[in-house]
1. Identify the structure, out of P, Q, from whose coordinates relative contact order in percent (Cα under 8 Å, 6 or more apart) was calculated to give 10.
2. So if we calculate distance in nm of label points 7 Å out along Cα→Cβ at positions 61 and 461 for every structure here (P, Q), which label has the highest result?
3. If FRET efficiency 1/(1 + (r/R0)^6) of positions 181 and 357 (r between Cβ atoms, R0 = 30 Å, to 0.05) is calculated from each of P, Q, which structure is the one that comes out at 0.50?
4. If distance in nm of label points 7 Å out along Cα→Cβ at positions 29 and 261 computes to 6.2, which of P, Q did it come from?
5. Ranked on FRET efficiency 1/(1 + (r/R0)^6) of positions 109 and 237 (r between Cβ atoms, R0 = 35 Å, to 0.05), which label among P, Q comes first with the largest value?
6. Can you say which of P, Q returns 0.15 when FRET efficiency 1/(1 + (r/R0)^6) of positions 93 and 165 (r between Cβ atoms, R0 = 25 Å, to 0.05) is computed?
7. So if we calculate FRET efficiency 1/(1 + (r/R0)^6) of positions 45 and 429 (r between Cβ atoms, R0 = 41 Å, to 0.05) for every structure here (P, Q), which label has the highest result?
8. Suppose you compute FRET efficiency 1/(1 + (r/R0)^6) of positions 53 and 149 (r between Cβ atoms, R0 = 35 Å, to 0.05) for every structure in P, Q: which one lands on 0.90?
Structure P
Amino acid sequence: MLSRPDSPADSPDPDSPDPDQPFDADRVAEFRYLPIEFDSSSGLLTCRYALDELVFEELIEFDVAAGAAVDLEAVMPALRLVHLLAGISYYKAAAPPRIVVDGGLTPAQRALLHAFYVDGLGEYAYQNDLDLSGLDIVAEDAEPVVAPEVGPTHRRILVPFGGGVDSIVTVDGVRGAAEDTALFVVARRGDLYDAIEAPAAVTGLKILRASRVIDPKVLRSRELGYRNGHVPVTGVISAITVAAALLDGRDTVIMSNEWSASSGNVERNGRLVNHQWSKSLAFEDLFRAALAETLPVPVDYFSWLRATSELWVANRFAGLTEFHSTFRSCNRSFHINPADRLDHWCGVCDKCAFIDLIASPYLSQAALAEVFDGNEPWANPELTDTFRTLVGVSGDIKPFECVGDVDECRVAVVLAAGRADRADCAVLQQVADEVRPLLPDDLSAIEAQLLGLMGPHRVPEVFVPAEFRS
């Protein structure tokens, strides 16, 4: 067990205050990072934090083979990154103006952490009417590690897997370029999501796992008077995945975040509010820079879909028919309480509507009706305004969900409406009629653009899709 002992002068008493007493977020002065502990024999990481004197504890347990030797010199810096990013789940309970970090920060770590809290909590601040732009992060300056002389080999890769079209397309695209590809899944201890497990089984690949147990006080936020809202969880998962890769002797982490993840939902006080900020290129570059200054051994981190549109992903997914009966991106498949989870698409949430929209140019009406078990969103007139919002004609902002860019949604709608098997789809045709005046009469050039490279990426040449190689 490795740990740094608490200093009595600096550390709160874990027995005080009573977490069940009334909580006033406005009176909290600072958020502090407390020492971490890691048991290399069990793979258990304990992260602790404090809002003034209120202590939180999070447990993350990694797969560690019995008797396996753990290179602590390589792993501990990665675990500290996990500690740094996972703290956001507890900071948000009050969002005080000051964060105190023990142990120092390199320049890239400091830049990442500041953006993670200010931009990563953009939606949270928007919905709670807070301004985090003046956030003060107090930490000593730390020196970056010496860059490794040899870079990553890209032979053993780890792919975080959520069971949706993006991660399925990524796995299919990269597995042939590496000697050893494994999937990575993070969930609560002992919890399995059918929406992840079923398509994962279709891949036939090894699954590495980590369990994450959030402090139960956070799950009682409303009851205890804590502030609540969206956190950039993909950033936390990214750090956990890097640590898991190092523990399993892997040097490449491949994400499934596409081009439109960098587009936001709304602008507020001169800053873009983006539900998917930790899936954006901005986060990817900040995180890569922090890894370079933190890890004594090389780990490459990039998104395979970074330069591609959701339309490109949907077009590619249409050919992966072996997954069509198992994949599920419905929000109701991922409720924390297993009793509340659906084992089928709900057919009415924003995510269901978006998947139907983006896939409909390339999958037949019959195929999508089967995917949605006869509950296809396009067939539901009550979802007309949901689709109008996705294409930006309702007057509402883009949903705070992992959905595509408005422009690519518009193109997808018009392409789908032109299919012979969609001529009688009233909702689709109505939305398409509203969108057509906003697009050129000939969509071929725009579709070709959306099916090509949309922007910069960090994908090594060995993993670039063949159609895009120079």
Structure Q
Amino acid sequence: MNRKMVALVIGNGAYNDNNALLVNPKNDAEDVTSALEKLDFSVICKTDCTSEEIDRAAKTFKESLNSNDVGLFYFAGHGMQIEGENFITAIDTDFSEEFSAKWSSFPLNKLIDLMEGCSNKTNIIILDACRNNPYVRAWNRDVAVRGLAPIFAPKGTIIAYSTSPGETASDGSGQNGAYTEALLKHLNKTDTPIENVFKRVRNSLSLITKGKQTSWEHTSLMGDFFFNLSLGNRIDKYSKSAISDELFALDEKLPLHEIISKLKVHDWYIQNPSIRAVTSNDLKESDKDTLFVLGRNIYQAACGSSDGSSDFINNFRTKTQGVDKDKVENILEGMLFEIFFSSKGDIRNSFKLSRFNAVFELQKHDDLAPSFEFISECLLPFQNRFYVIPGKPINDVTVAVTTEKNSVGEYKVTGVYYEGDDVIQVDPSAHVFSDEVFYEPMRYNAFLSMLSEDMIIPRNFLSIDIDASLSGSSKVLFPYGHTLNRT
């Protein structure tokens, strides 16, 4: 249940020219590698590389990116800008003159283009690369062109710099450069968005350098990213056989075990009376794993149109009245887990969403917040599959819908926009045999339900900005074989 993350880490300090030698980058690269590996990154670590070796490492990195969710590039060493373009230097870079240095270094834009062209959704670039270089000072009398030039991050990318434009970075007096020393203090902070990690790095760096060095970032990330997720601790709340509930051993002498067994039978005449027979005493006397598995099976039976199970979800507060808070959480967490995870405990390829909104309607109750925190933490490793991580406390999510009215008064949906991007795309599971787009008619209310389920955003959190005045029964046309799922 881990994210797939790959990193290329380079530290160059043993430059061929003695005037450009740096003490810390090799240590920086090795320590960052160790920190990233503890966070489940697969790391390609290279130190004291020639230009050719950097190029080979970048090609290896590119080959890995398409099979991973997250790509990270870290560089420690000399970086420079020449005519507004940024370069990371190799140990064999010729610093004697600007022209030679340019053609014997590695263009940073080449690395950015390489990462942008791959299919992974999130890219992170960290540059501790503005070390004080006497040759660059000799080329450029203007302080403004020292260090690296600002770069605008492509969509899905964050670029972190060790200094602000025009500043140079401290190589550090200890094991690490000042910026990397600060970075290593905060990289493993649990459940901290990456933007907040870098804010903390900036504050620590200011203390280390007594205000002489200010790091900064440019971001175009499309969602939340966390270096360190607390998934493991929360999943350990339940046994492995409850998480992979196909392994859960049922003892039908126990009341709830018998009910779970009957809920697994795809027969309404067995499912409905069994769930309706559950008493508060049954719930009070059961252990957390049994209640979690019960919740899973209530939800799966409801998705199979069991009226009794649907009634339990719709009247959850009444059905669990008088039951201890922690036991209520166990049942609800089972329901939530079943939406997103299979009987093997793996993330589903297709989520089980037909009763999604009924369960997430319960998020409005403050006393049930721990259960929604539980599922959001379970889903954090798979954040790239969501516009908003389910269970996270959120305000309304605004989605803009554009339409085009046809000659018979029907409204054809021409775009669904989230954060400025049209998110309608061809459904890879649909069998579409023509480039011509056909449209599927539906009522506006049905369209809103589809939008909620496809985007996996509860209806009560959705704010729709549409360019037409429609009632719930208005007919809309949506492109056949298309989806709003985030893939």
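Here, each number is a calculation from the coordinates, and none is a lab measurement. Just so you know, these numbers come straight off a predicted model, no measurement behind them. Cβ atoms are built from the backbone, for glycine too; each structure is taken alone.
1. Comparing all candidates, it corresponds to Q.
2. Once distance in nm of label points 7 Å out along Cα→Cβ at positions 61 and 461 is worked out for each structure, P has the highest.
3. Matching structure: P.
4. Label of the source structure: Q.
5. That would be structure P.
6. Of the structures listed, the value fits P.
7. The maximum falls on structure Q.
8. It must be structure Q, since only it matches.
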